[in-house]
1. By the measure mean projected area of the Cα convex hull in nm², tell me the structure among P, Q with the highest figure.
2. Starting from the value -10000: which structure in P, Q was helix-only ellipticity at 222 nm (-39500 (n - 2.57) for each DSSP H run of 4 or more, over all residues; to 500) calculated from?
3. The value 1.6 for distance in nm of label points 7 Å out along Cα→Cβ at positions 263 and 335 was derived from one model only; which of P, Q is it?
4. Here distance in nm of label points 7 Å out along Cα→Cβ at positions 63 and 199 has been calculated and equals 3.3, so which of P, Q was it run on?
5. For which of P, Q does relative contact order in percent (Cα under 8 Å, 6 or more apart), calculated from the coordinates, equal 22?
Structure P
Amino acid sequence: MKTAFKESGYSIVQSGSVADVIVINSCTVTSSGDSRVLSALRKMRANSPNAVIALTGCYPQAFAAEASAVTEADIVIGTKERLRLIEIVGDFLVCRERTVSISEYGADDKFEIVTCGEFTENTRAFVKIQDGCNRFCSYCIIPFARGRCRSKPIDILKTELAEIAGNGTKEAVLTGINLAFYGREFGLNLADAVETACGIEGLERIRLGSLEPDELCDGVLDRLAEQRKLCPQFHLSLQSGCDRTLKAMNRKYDAAEYRSLVEKLRKRFPDCAITTDIMIGFPGETDGDFEQSLEFVREIGFAKVHVFRYSRRKGTAADRMDGQIPENIKSERWHKMTEAAEHSRTEHLKGMVGKTVPVLFEKENCENFYRGYAPDYTPIKIPKKIIKNSLRNSIFYVIIKGYDYDFCKGEFIDVCF
């Protein structure tokens, strides 16, 4: 959307500056996210009473009637109308008539083709190759906000990645709502997208976004293992290590299947990092269910775990379930799971010591360190005093000498550059 405005002659100003048009692109994963969106909208209206304010994104798409009633917004559109945003804003600037346009997704919708925008401020480009979800996990509103699964055509992906590489970006992250479902409507799969990306000259690293664990068959894994540029980091969304809870969540795998996939990945990618999400306090989760999930996390040995409390979401099946867990119990379980996650993270960082890894350097806003990432997404810091030149968007080999909290500390193999 930012790129579309720039290409239409608008000037982009910094957030908080005086603007003629303000666009709020909303998230609706949690109800608290909706509250933050509405709070920001009201604040912006108060600070910019004459600006045109457009509310778009997943909140209007999932809750059309509710969003349509937000009078602080001059324009309310769903995710399907994003390509028309510039046209709608232009019409409002002429007619000053409030516009609400929210269309429902259909089974035959195609992938929305938009330009990726500019990544000049980053050393990695995030490239969405898949949208929508067919799974309807009982806690999730996303299928209602993003429609059914659909994929970016492979030829368009190839062209987009070539443009990104031509701009000097060295790493591309392939993302999607249900990324592992990529290409089904074309007779393709995720391996086809990865092979295409790895074949682009100039791209040095290809990374994958979050993956559903039950979508990765042996044939796909074998093909992925052949790609030298593919970063050995796999974010496999677990949610729970308890089979009873997984079934209530309407997840499509059990703990044994998840464990088997981790073993297959570690066999094919010996130095890979497995990261995940864990939800605690799902409706009906007993103390025993939680302990089973906790033990599973300890067993797997994740490189990093995002632990979050279940949050009731209007419009989902889980919101209507009996056995909603009190917040104090959620808090107790969160602390226990977080402690296990932190221990697992420390063990991963400790295991990196002594290894030599290529690091793509990114951050230079720290006075004392250069910061970058190993292929498995371990953050690496190098003392800045070693060299004065800029390392941003450069890859150098580093030997890991130690670790501290959430990162490793290293030294260059060769400082003569």
Structure Q
Amino acid sequence: MFLLQWTFLAVVAGIVGASVLELFNRLVETMRAFLVTTGVPAPVFAAGGALVVGGVIYRISRDAAGEGIPSYLYALQHSRGPLPVLATVMKFPAAVITLGTFGSGGVVGPVGRVVVGLLSLVGASVPGTEMSDERSRTAAICGLAATVAAVFHAPVGGGIFAVEVIQRANMRYRDLFPAVLAGAVSVWFARFVGWSPLISVHEPVIAMDLRVVPWTLAFAVVVGLLAGAFTRGYALTVRLFRRDQGRVVAKVLFGMVAAALLGSIVNPDLVGTAAELTNALANGDLELLTGALDPSFPLAGAALIMLLVRMALSYLTTGSGMSAGLTAPAIQIGMLAGLAAAQLVAPLADPSLRAGFLVVGFSGMLAGAMNVPIAAAMLGMEVFGRSVGIPAAIAAIVAFQMNRHTTIYDYALAGSGHLDES
């Protein structure tokens, strides 16, 4: 009976997760495209988005604010039964408006929170001998697994991520099995209807020369430090904004306008989800990288500048309380660091070297910032190919060990008033 319940929840989660993600992406892209055609400066629309989200949506449901995954963590660790319906419903427009009006962040957190909330309701309503709360938990895990899997088209990595982010020290098969199944259904359904992942690597990745392994090990340490800096910087931003202590509209208004202004000045391709930039990095199409910089500007320097700007945009948008995720920004920051490192070691002459450094940045930032080493390594291999398994594993292990006692979501929970003080 349990197996039938898990299978049903996983199949529903896979279809719902992929569908909600595609709807979300299309709405954000349509909104952004329309606003760009008006010729009005981006900060004007960012201010409007902040007023709508902070002044209207957050008055209806304050729990619709922020990243998304922290409420998933809090619910599974401290609550029982389905996630709050109102927050589930209002999270979707809050995130669409945030990213559609030139805020910056990722889709995993907000879309994952919506799908998790929907699936927790489904789980509670499924008949069976298992307790309703346990079915809601399983369904919620399947929901996040389906979302992450659909974002990257990585069924196993998505399933592991959903479980490891809540219980890395003691993952249970009864959580892992339905999560991986939900990820598999999500990816199958997305591919069946022709929906694309966040990162599409068009060229096969060449197997890495073992002589560059020492370089990747050294860079993994650098990425571990970068992940720690990203986490501490976000913690500082949350403390400075005091986003759970009143004057919400003023705070999100400042964060959104500042982010939109900075992005429009330096590189508009860093604004929003920056999905085009992510694909450009993965495939070596680097025309989007320089932004307002002179095209002759050194590539390594341009990557480092864009890294700092992308970090600042996420801090301003999400740290102020607007609804956007941190997973994609962390990955993009890691990949920008990987491009800079590859350029400094050997100016892109060796495709396997570039791919190896990109994967180290990708997996290392995920593992270091979110403490999901197994998921980070698996996601790196599923996105870039099994030939980069060595750098993906090295990066995940090293960065996790360097940051294992803190995750970026600890500060997100603290900033939303949900941190358990016990």
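Readers should treat all values here as calculations from the given coordinates under stated rules, not as data from a laboratory. Note that this is a predicted model, so its numbers are computed, not measured. Cβ atoms are built from the backbone, for glycine too; each structure is taken alone.
1. Numbers: P: 21.8; Q: 18.7.
For this comparison of mean projected area of the Cα convex hull in nm², the top structure is P.
2. Values: P: -10000; Q: -23500.
Computed on structure P.
3. Working: P: 3.6; Q: 1.6.
It traces back to Q.
4. Working: P: 4.5; Q: 3.3.
It was calculated from structure Q.
5. Values: P: 10; Q: 22.
Only one of P, Q returns 22 for relative contact order in percent (Cα under 8 Å, 6 or more apart), namely Q.
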